[in-house]
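Listed after this line are the structures, all set down as structure tokens.
Readers should treat all values here as calculations from the given coordinates under stated rules, not as data from a laboratory. Since we're looking at a predicted model, the values are computed, not measured. Cβ atoms are built from the backbone, for glycine too; each structure is taken alone.
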Structure 1
Amino acid sequence: MLAMSESAENRGSIRTCVGCQKEAAPGELVRFVLGPDGAVLPVLTGAAVGRGAWVHPTAACLAPAAERGFSKSFRTAIRTSGAELAELIRAAASRRVVGLLAAAAGSKRLVIGGAEVDEALRTGKARLVVVATDARAAAGTREVEQAISSGRARAWGTKTELGRATHRTETAIVAVLDSGLGRALSTAIDWAHTPEPGPRRPVVEHLPTEE
């Protein structure tokens with residue numbers, strides 16, 4: 001999750017999670033709005049207007065938010081489940097990942113391919129590395145291993161999915177060269193792995209490693 005910034009420390013920027021009732025900076029919470037059909041929808045870009053409700057994207061908060069938190073916040077009966085909320089967040093976050101990768105590529109702040117990523121890491125230009133979950137070899141270089149250990153790497157999608165996001169047939173690894181885009185992409189990928197409440201938890205896609 002993003003750390004609380006100075007601007008988020010003032011009381012006007014603090015929000016309350018409808019699941020756990022604890023206060024947090026907006027960057028740590030997902031905002032939901034009430035759609036015209038009475039269903040709640042996550043908004044990850046801050047573009048939607050109107051009344052919203054905020055929740056930590058965690059299993060511990062999504063379940064109570066679905067049971068009573070959203071109904072209380074929106075002052076109307078909301079019929080949903082923690083599992084449905086988690087799936088909505090994962091889908092919205094994955095769409096945001098694709099959009100952020102496209103933005104980074106369009107502004108020439110994205111490098112693609114193992115050699116290019118290693119060079120960006122060696123020169124200190126890489127702010128975030130994204131590795132496809134089925135690209136073990138790409139995660140095995142010294143530079144990428146250091147990025148993983150320092151928390152500057154995330155796993156997202158398959159090589160085909162990462163390739164589609166970067167307008168290629170397949171892409172194993174990319175590096176974002178912009179700090180703001182890197183932070184936004186890191187959070188979006190974390191939220192794309194939002195766990196589902198209940199006894200059966202989905203398997204989180206970890207960074208690929210050699211066996």
Structure 2
Amino acid sequence: MQVLGFELIDLTGVKGVLLDIDNTLYPYQPSHQLAQAVAAKALQEHLGVDGIAFESAYRVARTRVHHDLEGQAASHSRLLYGQKLVEGLLGRTDFEASLLFEQVYWDTFLKTISLLPEAKVFLEQCREANINVCLLTDLTAAIQHQKAIVLGLADYVRFMVSSEEAGVEKPVAAMFNLGMEKLGLSPDDCIMVGDSLEKDIRGAEALGIRAYQISILV
């Protein structure tokens with residue numbers, strides 16, 4: 001695995017950092033793929049359906065949730081994915097099955113993530129320089145709080161802004177503005193660090209915030 005971008009970050013004159021979590025502080029795809037496979041198997045066994053029927057129902061459910069809740073944190077909800085796919089398979093809501101999919105997915109996911117060494121070095125540099133860090137992350141608040149705990153971010157991070165809290169997702173300005181408000185800083189005082197060119201980098205730069213893109217090559 002190769003991680004690019006942290007070595008280019010210049011903290012000179014920086015008073016605050018807006019920092020993405022997913023695929024910035026840890027590699028997202030390996031954990032997601034494993035969690036998806038384990039959760040899919042658990043739900044298939046629970047419902048007694050084969051993989052082909054499951055995958056078809058899952059694609060429809062995920063697309064439906066994304067379409068209906070576009071730009072909202074809930075558009076990433078594994079509980080809603082599970083609920084919709086079970087409804088597609090059974091023609092009704094099955095509470096236990098919906099929760100099973102979500103719980104197995106996130107239990108598996110959280111067991112596999114760890115903070116990148118490069119990210120830890122960067123966070124330690126921020127701490128040594130008394131630079132406050134605000135996590136700026138799409139997705140629902142509860143799971144992002146859990147990720148922050150598992151990744152050991154409590155000693156490095158002062159604030160978090162989730163898209164559930166902000167009511168919008170990056171690159172909408174409100175996300176960045178809420179982060180700066182919590183830090184008590186202006187765009188000139190902050191930098192943004194994240195993996196997404198569209199959401200993190202262009203979203204920040206549209207507000208005059210200097211931004212650095214992180215690339216994780218697995």
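When helix-only ellipticity at 222 nm (-39500 (n - 2.57) for each DSSP H run of 4 or more, over all residues; to 500) is computed for each of 1, 2, the one that comes out at -15500 is 2.
The maximum of relative contact order in percent (Cα under 8 Å, 6 or more apart) over structures 1, 2, that is, the highest value, falls on 2.
Thinking of 1, 2, which structure, once FRET efficiency 1/(1 + (r/R0)^6) of positions 20 and 52 (r between Cβ atoms, R0 = 35 Å, to 0.05) is computed, gives back 0.50? This value belongs to structure 2. A value of 76 was derived for volume of the Cα convex hull per residue in Å³, for residues 116-179 alone; which structure in 1, 2 was it taken from? The read-out was computed on structure 1.
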